[in-house]
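What follows is calculated from the coordinates using simple rules that are stated; it is not laboratory data. Everything numeric in this text was worked out from a predicted model, so none of it was measured. Cβ atoms are built from the backbone, for glycine too; each structure is taken alone.
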Structure I
Amino acid sequence: MDRFRVVPAAYVVLRRGDEVLLLLRANTGYMDGYWAVPAGHVEQGESVLEAALRETREEVGVEIDPADLVPLTAMHRTGGNGDPIDERVDFFFTASRWTGEPTLLEPTKAAGLDWFSLDKLPDPVVPHEARVLAGVRDGSIPAVIAQGF
């Protein structure tokens, strides 16, 4: 019998005071038209920390010192359909310090990039990310979240 598998991903909530940086997804086939934080799959041979730093660099062009990458929460989620691609474990980090000015570097995957107040997020935000951002806003984010079970 095959072991159960999950797809790991890294998310980085870049914060500037009470604002967060969001990308408007486009042409990806997943949640296009929704706002999202910089994120992506962990690649083979890469740690989730390395993935978080790489995705932020690739998507918005900022360099984060690993010491400034702060764990926020882990989310184990399922699409509930048995499809392996919908079995996920997401690691959310936050950073308030980085080098470089956030810039939209992947215009084929995102149609916009902007800062939003945690109290006035755009609509729509990718639902599982919206749940995390609400916890950041309220200061009530648990260490581990299970969603879809």
Structure II
Amino acid sequence: MIDSGFETKSLRMELLLLVTFQAPAGDVERIMEAVAAITPLRMGKYDSNAYQSAHGVERYRPLDGAAAGAETELRRRPGTVEVSFEIADDQPLAARVVEAIFQAHSYQEPVIRIQPLLASRSKGLDDRANPNRWWNTTGDWKKAGQPIRENA
């Protein structure tokens, strides 16, 4: 396993932490606002970087001591998503982030995971002419008629 960062011509691979949580889709904005109050989730010239999966189905059965009370049948909750984002490899920061997720989450036992990873960070080279970049394609996320800024 690679245990340290490295560089290529175009990017750096940095040691970071991947934070992932599962939640009902309706909880995500509230949870992410709590996270953003602690860390900007910055990636180069962007912030608020996170990924949210499509809706899935969560499966669980409440046991004795659960807030819902013990049940014999398995519950299936549709509309659950997984959200992930990267933070610095910093245990005090990680502790604050997971506490914020826990406090903003609607569950008694929220699923929160942290994994170490190597993540890419661009060196910010001038690649405005690269035909593969979003600003040189016709993707529907591009705002029609907007020119490319010099520092894109």
Structure III
Amino acid sequence: MLRLSRKTLLALEAVLDVAYNARPDPVQSKDITKRQGIPQRYLEQVMQSLVHKNILKGVRGPKGGYTLARERRKITVADVVRVVDQLDAEADTDPVSEAPLGERVIGPLWDETREAVLERLSGITMEDLCRRAERLEIPHGAKAPPDFNI
């Protein structure tokens, strides 16, 4: 079965969390960690990669965090998948196979399949996923206003 890696799924959840919750203030990574259960150590690494690839924008300061670098209708699922794929490719330097069948038959088949999947994911935007979350009535992660009652 063709599956996205755990790292890719967590990156998608993080970007969707920012798209869904970053209005009007940036989303802090600790809030994403809380809502999505993404390990903080992993989250910071992938978020920085997403910032460098112009998917997210980092906002510094006490109320800092992350916002989308572009409109959510202009960020596709494939954009995020490609960033994580690039991270994984940099870490994995071994070829899939050096045998002729693996190198010249299975490898190209896998590449064609991957491209077909990415083409499909290029048609799905963060806006589409946010609308789906709203239809499913998933609550936004906005913080409750402070309670000053004693």
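Which structure, out of I, II, III, was FRET efficiency 1/(1 + (r/R0)^6) of positions 12 and 100 (r between Cβ atoms, R0 = 30 Å, to 0.05) derived from, given a value of 0.25?
Here the read-out was taken from III.
For distance in nm of label points 7 Å out along Cα→Cβ at positions 4 and 132, which structure out of I, II, III has the highest calculated value?
Sorting by distance in nm of label points 7 Å out along Cα→Cβ at positions 4 and 132 in descending order puts II first.
When P(r) over Cα pairs in 10 Å bins from 0, in percent is computed for each of I, II, III, which one produces 11, 42, 38, 8, 1?
Attributed to the structure labelled I.
Assign the value 2.5, calculated as distance in nm of label points 7 Å out along Cα→Cβ at positions 44 and 76, to the correct structure from I, II, III.
It traces back to I.
Taking 27 as the value of relative contact order in percent (Cα under 8 Å, 6 or more apart) derived from one of the structures shown (I, II, III), identify that structure.
Traced to structure III.
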